[in-house]
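Chemist: Structures are listed in the sections that come next.
Readers should treat all values here as calculations from the given coordinates under stated rules, not as data from a laboratory. The structure presented is a predicted model; accordingly, all values stated were derived computationally and were not measured. Cβ atoms are built from the backbone, for glycine too; each structure is taken alone.
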Structure I
């Protein structure tokens, strides 16, 4: 069974909870990522995703909105040695598409639903062709 560490992204974007929501969205756009880790000191405080931003826009967020106002606080996490199957179960049952990967208290990666699809497609590729 494939493990998370072989399929997660290690190129992470971190923001602080008090960052302006618009600035976080701009950073996400510039980096081409769908989620950012929100850290308060050394602690993972939350995750801000495209879905959170969509919800903010739909609710007509105020100009002074901060990341903390719209992030998903205390998100589910997974460890690098867990299986991708376990990650998929967490994502399906939790209804989310990004899962922070933590080792102890350190955020070491992020696993997306796209990453899991690559695992499935790699397993489905004919061998020996």
Structure II
């Protein structure tokens, strides 16, 4: 009945800045962008990475993220090689904010997107 996660929604402070980060740094592909006439929602953009979709929602005056609250905590992106991913991200000015740490059969690290939201990197 249930097949997979279709998409994850993120509300960025700056839609263009977030689109640039996800496409130019993390390799997401642009799928679609549209204006939405439903205030306070202004625009929606869809980006894909493999069969995963990211939906970026542009709202008027979005509130900043809270440090600790009930809700989803992070988005995770699988990497082939943690060392190569970290080396590449450093060339783009993206710092690792946590890890890398071996966790059982995997390695985990974290970075932040332009909005300060956590993106987990996971090598299995």
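Chemist: Matching task: -10500 is the computed value of helix-only ellipticity at 222 nm (-39500 (n - 2.57) for each DSSP H run of 4 or more, over all residues; to 500). Pick the structure from I, II.
Modeler: That value comes from structure I.
Chemist: If you don't mind, there's one more thing I want to ask. Rank structures I, II by relative contact order in percent (Cα under 8 Å, 6 or more apart) and report only the one at the top, that is, the highest. Provide the component values of the computation, followed by the final result.
Modeler: Details: I: 30; II: 22.
Biggest value here belongs to I.
Chemist: Now a separate question. Could you figure out which one of I, II the value 2.9 for distance in nm of label points 7 Å out along Cα→Cβ at positions 79 and 95 was computed from?
Modeler: I
Chemist: Sticking with this structure for a sec: Hey, mean projected area of the Cα convex hull in nm² derived from one of I, II reads 8.8; which structure?
Modeler: Structure of origin is I.
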